Structure I
Amino acid sequence: MSDAKDADRLAALVGGIVGYFGITVRRVLDAGCGIGLLKAPLAEQFPRATYTGLEYSEYLCQRHGWIQGSVQDYVSQKPYDLVLCHDVLQYLDDRTATRAIANLARLCQGALSLSLPTQRDWRTAADPDRSDQNVYRRPADWYQTRLRRHFRHLGCGVHVPKALRPISWELEQPWL
C-alpha cells in the first residue's frame, strides 16, 4: 500500500464487503502492518473493533508498538474477525508461504483480506524501478490452490473460512 488514500479505499472496500455479508468485526489483525497505514481507516469502518498490528521488523514494532512476529507462526489466544495480509506472502518461500496461509486460516474466524502481486502482475503491472524485486513470483493458481483448502473467496481479495457460509450468488463467487 503506497499511501493513506490507498489505505482509505481499501478499508472502505473491505468494510463494504464484510458488512454486505453480515460479518461482525470486533477484533482485527493486520499481519505485516508496516507503519500501520490501515489502522485509522479500519477504526472508521469498525469503530468498536480492537486493532492488532503484527510486524516482522523489530524497528517498526518498537517505533509503533506492534507485536513482533511472523505471519507463518503467530499464535493468538482468540481468533480474529478480520485478518488483513497485504504484500507479505510474496516475500516467503513456498513452504513458509504455505504455512502462513494455513496459519491465517487458524487466526481468522470472519474474513481475510489478502493481496499480493502474482507472476502475471509482475509482468504486466509492476513498475520494476519502484518495486522490490527480491520476491517469489508465483502464479495466481499457486495461491488459489492453497487458499481453497481453508477459505471461500468472496471477491476483491476477501475470503472467509470454509466453515462460514455467508449467502452469496453464483456470480459473486469467482473461484470456489
Structure II
Amino acid sequence: MAALSALQEGALQIGPDGPVYPGTCRHRQMQDAGPDEAIRLDARRALDHLGLTQIAFLDENITPGIPHRLGADEFISGVGDVILARRGMGTSYHLSVVVDDAAQGITLVTRGKDLLDSTFIHVVLQKLLKLREPRWHHHRLIRDAAGKRLAKRDDARAIRLYRDEGASPADIRAMIGL
C-alpha cells in the first residue's frame, strides 16, 4: 500500500480492483515474498507467455455475439498485476472463482455486470491454468427497495427468501434479466 500512496499526482490508474499496482516489487521472486506481502500475477509476463495481444470473451446478455475485447497493453495499464494471494486470505477472489468454477464443472457464469471487467482477469487466469472457459452472462444489478445493490458480502437476501415470499422462477429470472 505504501507504493500506491507514493504515486505522483495524476499517476493513479483505477482498475476493476481499485488502484492499479505500479510494479514496485515486480522484480522480486515469489519465494522471497515475506508473510505480509501479496503475491501478484505479472500481467505482462503472463500475456507474453500466452502470446495474447488481446483478451476477449462473449457475454450472452449484454452484447450477444459481439466479443468484449481488451488489448494486452490496456490490460497491463488498466488492470495490472492482480493479487493472487495475500496474508490472511489464502487466495484472491479471482484465483478462487476460476479454480472453483473449473472444479465444479461450471459451464455458465451468471453474475452482475459490475463484475464484467473482472472477467478479463478470469479469462487470463483460465488460459494460464489451461482451464475450460465457461459461457458468461452478466445481468443488470439487482437492488433492494431502497436502491442498494444486493450482494452476498452485504448479507443480501437469498433467492430462497424471494421464493418463500411467493416469487415464481419467472419472477426471479425477470429480476436478473433472463
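Could you tell me which structure in I, II was used to calculate helix-only ellipticity at 222 nm (-39500 (n - 2.57) for each DSSP H run of 4 or more, over all residues; to 500) as -10000? The read-out comes from structure I.
Name the one structure among I, II that Rg and Dmax of the Cα atoms in Å of 18.3, 57 was derived from. So the calculation was done on II. Source structure of the calculated read-out (distance in nm of label points 7 Å out along Cα→Cβ at positions 107 and 139, 2.0) within I, II: II.
Work out which structure the value 20.0 belongs to, where mean count of other Cβ atoms within 10 Å over residues 99-106 was derived from one of I, II. Of the structures listed, the value fits I.
One of I, II was used to compute FRET efficiency 1/(1 + (r/R0)^6) of positions 67 and 163 (r between Cβ atoms, R0 = 25 Å, to 0.05), and the result was 0.10. Which label is that? The read-out comes from structure II.
Coordinate-derived values only; no laboratory data. What you see is a predicted model, and the numbers here were worked out from it, not measured in a lab. Cβ atoms are built from the backbone, for glycine too; each structure is taken alone.
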